[in-house]
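Any read-out appearing in this document is the output of simple, stated calculations on the displayed coordinates, not a laboratory observation. Just so it is clear, the model here is predicted, and its values are computed rather than measured. Cβ atoms are built from the backbone, for glycine too; each structure is taken alone.
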Structure 1
Amino acid sequence: MKYSCLNPIAPIGLNIFSDSYENTDNVDEADVILVRSASMHDMEFSDNLKAIARAGAGYNNIPIEKCAEKGIVVFNTPGANANGVKELVIAGLILASRDIIGGVNWVQSIKDQPDVAKLVEKGKKQFVGKELKGKKLGVIGLGAIGVLVANAATHLGMTVYGYDPFISVDRAWSLSRSVIHVKNREDIYRDCDYITVHTPLIEDDDPNSNTKEMINKESIGKMKDGVVILNFSRGLLVNDNDMEEALKSGKVAKYVTDFPNDKTANMEGVIAIPHLGASTEESEDNCAMMAVKQLMDYIENGNIKNSVNFPNCDAGECVSEGRITILHRNIPKMLTQFTAAISVLDVNIANLVNKSRGNYAYTVIDVDTSVNGEVVKKLKDIEGVLKVRVVK
């Protein structure tokens, strides 16, 4: 198997590849691709490409639908950089509460004057801030990062409110019992002194599901005067024009964002951090290792974990003579056609796993004999099949 890296990937991850994997600079001959930030929207994918792994959580740089139509499984690595982002969110809370940046910049401006120590004692009062202890923090989105932020904030003495209508069972178990679970965003808007958003970017007509520009003039109007808003998730979750107006009026005291742009970088009251959320050695290592392990499990066993365009599916390690995987459209009677195509060739099915997600589905079939080309051809000829692969 050949792999290609579109961006530098941490060696600790690449070293996981066994000797049966070979690095190539020729993307067209790669079986799998690893990527971080490189844009893939204008790329043409060869029929040889089986999977793409994004070493990070976001995947806006990958044409998800295009890949699905070609039977290319796209993975991401949710949670691998969660601790790095969590720590920066806590730093953002502190920076917004205590005018540390203003104070540091002021010291630099007077450092060449005589008696700096005396000037500091006289001037420090202009940078008086607030403590986090006893304040209310609202966490919108309780995924891998949101849960860590919520739990950490409770240890800072904050009263933490969490909102996530889609929280997973695993995340719910990980959430501190001290976090108050609310059922709508409005409760957070109304009650919290600090609000941090940790949701994916979702464009939906349903206001309960839509997250694009959910922080806007209307939602800000429901918030406390002097609220602090933090965004370490996606830049488009916040309407920049409405935020600028709220900062000028004092409705919002500070806006902390990890996604500066031409507008926010020039706005008063904004603490703009240059997208450093996952920029730690540990996060990059974790993402690389997770991406490689997921690719290897898919190539060697046909298992899918953390795909963004196909369903997760764990068929375990194959103990039968052969294993066939089929990426296909989620339409009626597909399984009937698969089993018929295999049984007509006197091949016995030992195990079958089928999972679906939206318009696409994935089927893993273990058989008691070696898989021959005739079986593969019959499966490929079925309408709705996107890709057939013999794993074993």
Structure 2
Amino acid sequence: MKLGKSLLAGVCALAMVPAAQAADVKVGLISTLSGGGAALGVDIRDGFLLGIEHAGVDNVEVVVEDDQRKPEVAVQVADELIQSEEVDILTGIVFSNIALAVVPSAVNQGKFYVSPNAGPSQLAGRGCHPNYFNVSWQNDAMHEAAGAYANDAGYESAFIMAPNYPAGQDGLTGFKRFYEGEVVSEVYTKLGQTDYAAEIAQIRASEADVAYFFLPGGMGISFLKQYADAGVDIPLIGPGFSFDQTILPAVGDAAAGVRNTSEWSPDLDNAANQRFVEGFREAYDRIPSMYAAQAYDAAQLIVSAMGKADVSDADAFRAALREADFDSVRGDFEFAPNQHPIQDVYVREVVQQDGVWTNMIVGPSLQDHSDVYGEDCNM
């Protein structure tokens, strides 16, 4: 699917965009738009397109492709976008295993990759690259914040669980890095799993003070419904991925009152976020998710760089991206030396507002937080 310039012409220019626009830029957006993770990819796509529209530029063309949550498909699509479509920038990938299959080849071919979601540790540390920018987080961040919150909440023992793929492995590593209590059991599930009866039985038998789980998309929906039906009285906490706006409408009461961690929330009080949330709801008739917010910021970052340099001048464009001179929906935003964010991570609570389940901020968990892998990044 190609979305050309006429569709993407903005109606409301931001002050940061200068009158003299740089050369045209072609963006290849590869995301999961079918199958179990489709809701995440759809929100990334929609948030990114809204960000381009809000930037008020008419010289960005976005080519959208579905990776079907298959690394081999993503690699094929990326090669076509680079070689046949001649895109300047790639973005959009949801899952870390797909990012690890696509990003190294893309950046080594001289293309920029701006991540609106996946943040595997390998690309933050020794596998970092001058053309790779992550606008969301390094995978560990929200899990680290959850570990810190579990300490503050007084949970002395935890059962922890995640899918067995790079983001899941990073996630539980991050939780353990900050959690000071006892991890009584560490379980890895299959990516895409829908039946969690065995794991729920393990949680019940563990007698842990809390169960921490990372299951994004349809996996989280299945688990939360089954957990509520099972009547287990061990409280849950999780990263924002497990209680995101793509999940909450499907699980409803099963998530009520649960605390989770995220770098973004729809109630963050800044002008850029208010404009984004209102614009997203008007355009798509739903509350945006963190995936949409991150993609919106990715679009804003790219347009901000276009206002300072032509993408054909790689060194200048890279420097412009690194400056991160845009109004983030998260408020303050800057890149660490490994080109991953330095940002606050919050504790949120699942609440019902006007009949709709969503999240509200309780308070900060980690402030001005950056990842540990940057120490191994030599750029």
Structure 3
Amino acid sequence: MTLKRIAAIIVAAGTGTRSGSPVPKQFAPLAGRPMVAYSLSALRTHPAIDEIVIVTGADQQAMLNDAVGDVWYVPGGETRRESVLAGLEALALEGGARHVLIHDAARPFLSHGVIDRLLDALRFHRAAVPVLPVADTLAVAGEMLGDAVPREHLVRVQTPQAFHFDAILAAHRNWPDMQAATDDAQIARAAGISVASVEGERMLEKITYPADFRAAETALADAFHTRTGMGFDVHRLVSGEELWLGGIRIDHDKGLSGHSDADVALHAVTDALLGAAGAGDIGTHFPPSDPQWRGAPSSRFLEHARDLVAAAGGRIDFIDLTIICEAPRIGPYRDAMRACIAGLLRVAETRISIKATTTERLGFTGRGEGIAAQAAATIRIAETAR
């Protein structure tokens, strides 16, 4: 397993004194969401990333938990290099990895495209970084402007920076403790590791100053638009089947019949997300004619829809789910369903609403022959996904 594993480290241990925020900038709100949550979501939803460790300040664990919930974290050091080494050592204690991506939380708008290019480069090189060309004129600083500096061979280096795990761990361990390092590529080059470059992205700009936050808010408003999708599903109640609703097994004298576990609630939410992403419907992705989905947990369908939204550069804003049945009573299970769906979608429970209603004993649900569910999903998605 270790030889195949790809891990990621998010460095979120700074104080962010230049940001003007009353809290460390990695926890400051950006479009209503803590900055660190953006990078975590991008890495979590990439299918190649197997493990993520966040390095945070020794006194910042509570803020991290409030920002992103229960995650694997380790305390950082006095410098960025010490924090990265703490993350590498934590991974090493868990068996290491084949490759590792090291990313700064201050660069929140990480795309799957950048991750893909880095991992592809690691097939041929031991290290790779995303870069952008320098467009501005460069000159020597001073009281009076000095000579211009040729920019043809200069680039701006971004994160995440990707490495063969054993190589970058050894390079960090051998780096002199008292010597400063601006990034991990510098440490790799000092150890004799050649570093390849891949195309970076302008949205990966580092956020440092108050003006950067304002620019990021504007960029988000310009780059994203809101979509709403609708989902509806119905399944028959039969004897001899387990009843699954909203990802929760419910004790009942009948269960729902279907090719999978027939969880109408998760199916409706899945279809709503697929609709919002313009990605067809649940039957397109998981056809009932395919035997591999027989008895499959519907959580897999919902996770698939979640990942499609993320891959398109989107985020899930809100889910409103209504379950329609005479029995069982949904109230006793509502909180557990809400927590389950929030966990599957990796969003806060406040972004999930679950309601229940009856049809006043009219129709098939009123006669207790089946259960229906309808859902609405609101997402924000990158303008390029139109």
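For the read-out FRET efficiency 1/(1 + (r/R0)^6) of positions 130 and 322 (r between Cβ atoms, R0 = 35 Å, to 0.05), a value of 0.20 was computed from one structure; give its label from 1, 2, 3. Of the options listed, only 3 reproduces it.
The greatest value of mean count of other Cβ atoms within 10 Å over residues 242-249 among structures 1, 2, 3 is that of 2.
Out of 1, 2, 3, choose the structure whose coordinates give Kirkwood radius over Cα pairs in Å equal to 23.7 when calculated. The correct label is 1.
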